[in-house]
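Nothing in this text is a laboratory measurement; each read-out follows from the coordinates by a stated rule. Just so you know, these numbers come straight off a predicted model, no measurement behind them.
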Structure 1
Amino acid sequence: MARTAKIKPATAVDDARPASANYHAHALARGLALLEMLAEGPQPLTLLEFYQRTGLPKSTLVRLLAVLAEMEFVVRVDERPAFRLGHKVQMLSTAYVAELDVSVVAGPYLRELAQASGQTANLGLLDRDQVLHVCVEEPDRPIRFTATTGSRDATYCTALGKMLLAGVPADRIAAHVEKPPFPRRTDHTITTLAELRRELRRTAEQGYAFDDNEGSVGLRCLAVPIAVDGEPVAAVSVSGPSGEVQPDRLRPYLDQLRAAADALSGDPDVVAALRKLHRSLSPTRGGAA
């Protein structure tokens, strides 16, 4: 009864088929729709559940599922009959993720952000005690902050770093920074762990990080988080001259950053690429817990 209560009503699966589909393409579209239903979970699904969700004749469903099972995209698990996804789906998924390049799929969003803000846009992930810049786009102007995709920077004195650290459990922050006292880059650089913890609490509360001439004199940066599966795994920032990125004039930049973050987290290709890269990076300095 519990499973039956979760079944969605018939969704007219044919409504999603290509308008120009012929008979064979029509069958292919239906088969792919069945795979999508299995991917939505929970698995397995019975023939009755497929019928109730799609409205397709049972005889049609039997033929489609038989072909998918023969090609190992689904596996029949019992005599009801019920089906789950097969190993061929994992093969396609692995190939898809392997081909993703964060800088390529995120590039259009970063370019739009750089153009709209007039400042350098940067997408970063946390790698031990450093920020890894995975995509950088600069505005088309002579005076701009210059950074390179693939470069790294410290966590404690950058907006990206502080935004990423704000999502780390308090008892693990020390593993993601250099041994204190931190190297002083400017008169504004945070150098103690206690001061950094206070800054991170403020960052988490306000929902953005601000680097006020802390990493370089004359440079201010602003960053917001990007969540994947509800976890803040990346951050996006804009960096520019201190005279332009004024503390009392941050709202337009924040609006642009949040719009970019929403667009990035709403793109399936970007999400898959960030998830893959996040899992591949070293969790803490020296492998510490």
Structure 2
Amino acid sequence: MTPRTTGLLLLLITAINWGATWPLLKFIMTGLPPLTLRAWGATATALVLLGVSLLLRTPLGVPRGQRGRLVLYALLNITAWMAFGTLALRWLSASEGAILAYTMPVWTALFAWPILGEKPGLGRTLGLLIGFGSVAVLFAGRGAAMGLDKLPGMLLILSSAVLFALCSVLSKRWPLRLAPMASVTWQMGIGALPMLVLAPFIEHADIGSVSGEVWFWFGWMVVFSMGVSYFTWFGALSRLPASTAALGTLLAPVLSVAGASAFLGEPFGLREGGALAGVILAVGLAITQRDRPA
């Protein structure tokens, strides 16, 4: 299997796991407040990954010159993406949150050109337009009033998308010289710290009222949506152009809408099906294109 094929497979696994995340978050928030569930989830994931790393004897040492970069990437990849994105669900539905979050490929493509010299060819440009257009049409079809009542959520979710995209490009330009398992473990642990500190000051978690079903899906999120998906995302990013990897994640919001329909009762009709077809076409155009020098 070539590195490109492996990268595409890892990207598909990432998109599936991230697509399932948004309906799960909305459900888990019926028992746990948003920042708390992300803080605890990231911490639990870091501890699980630490245990696996020790079991596999993965070197966890961080060279002195890599430490500042590691902290920056953790804050962008984990803290900003998780905290801002999950807090936004106070104002947005699961589908709305997922759709807006995955404007991320637009920002990635914009950052990748000046920082990485990934000048988009015609196919990738068309893929970007079709993919983002499909997501925009999908959002327009939700029938949600985009008024001031949703503005805080929109700003939070778009901020998380922009910062995550920036980190994806920066990590391609200046990668961490760590084993993938060590990189994910450290980033998850460091990224959890600001959320752990802030959560008690802005929300209250009533642990005694949390149902067993909520805890089950919380555990599922820790293992798959956070642990496995970040590992596969970094693996895909190391094997694919940043803009292609980011565009591939456009599958996630469509899967989120399908999941929200199945588990949360949100609608799934012709508009959603058309968006799915458009996103698949966009991803196909992106992954068949080779890079062009700037």
Structure 3
Amino acid sequence: MVPNVTGLPPLHALMYFEAVARLHSFTKAADELCVTQSAVSKQVRNLEHSLGFALFERQHRSVKLTAAGDELIAASQPLIRALRECVTRIRHSHGGNVVTVICTQAVAHYWLFPKVVEFNQLRPDVTVHIISTNEITVESCAEHDLGVLYGKGNWSSLSCEKLYDEEVYPICSMDFESPDIEKPEQLLGLRLVQLDPQKWHWMNWEDWFNHFDVKYVPTANVLVYNQVTLTLNASTRGLGVALGWDFMTKDMIDSGMIRRLGPYSFKTGRSDYLVHTASRPLSPAAQAFKAYLLDTVNAKR
């Protein structure tokens, strides 16, 4: 390994390491961080490469810290905890009528931002700040007033309200030329727009096809982007077929911007939840924005 001697290791990778070390499991860390196990493994490997030494001994069904890992976790856990507490104190002491909401970039762009615009027309006295990042975790949600978190809703430290279930299906532009889709494997013959599996921690075409027992091998002409916003934009402009998440694409379909391609849909059993830390009461401004979001969701059910 070649160490990075330029300074401190990347903080986001350190957070992944801390979760694995605390939970003694890459799988449990992935569940807590709301990403795939491979994403956790990649971040830990990046951290080990940056530091120049191994942090874990990989065993068959468990992980064990090396001596260096023991030393790093002992030093980093109090610092991470203190940083979280400091940010929380500052945010709440200076917040006033300011509400911070953390979510993924796709949720921010396609769902949350329009809601903020509508809410500000009703409550101009409340300022809502959106923090969009795909490195969202249980811990980062607790550092803000509210968060939109993907998973099964089983986070003991958070209060959770379901927003929408995950449903994913192929979408394309209105004038995209394609045959009638009578079986999922017909999609393999079309130009697909793929999410970069190295940058995207959630579902992509391989996962979607696996659900229908179809083997997917990317073709030479596949378009690869690292954000949902880019894949949907490419599909809207007729460049290919992308995966569409129902909560993002339903309004676009209803307005005639895009169309579903075929009848096949994957309901994953996971959902997006509006969350906030269970140990701290919400400010009146945050309570008002939370109530508004839940009212808008319930009105469409």
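Could you tell me which structure in 1, 2, 3 was used to calculate Cα extents along the principal axes in Å as 55, 51, 34? Of the structures listed, the value fits 2. Here relative contact order in percent (Cα under 8 Å, 6 or more apart) has been calculated and equals 43, so which of 1, 2, 3 was it run on? The structure behind it is 2.
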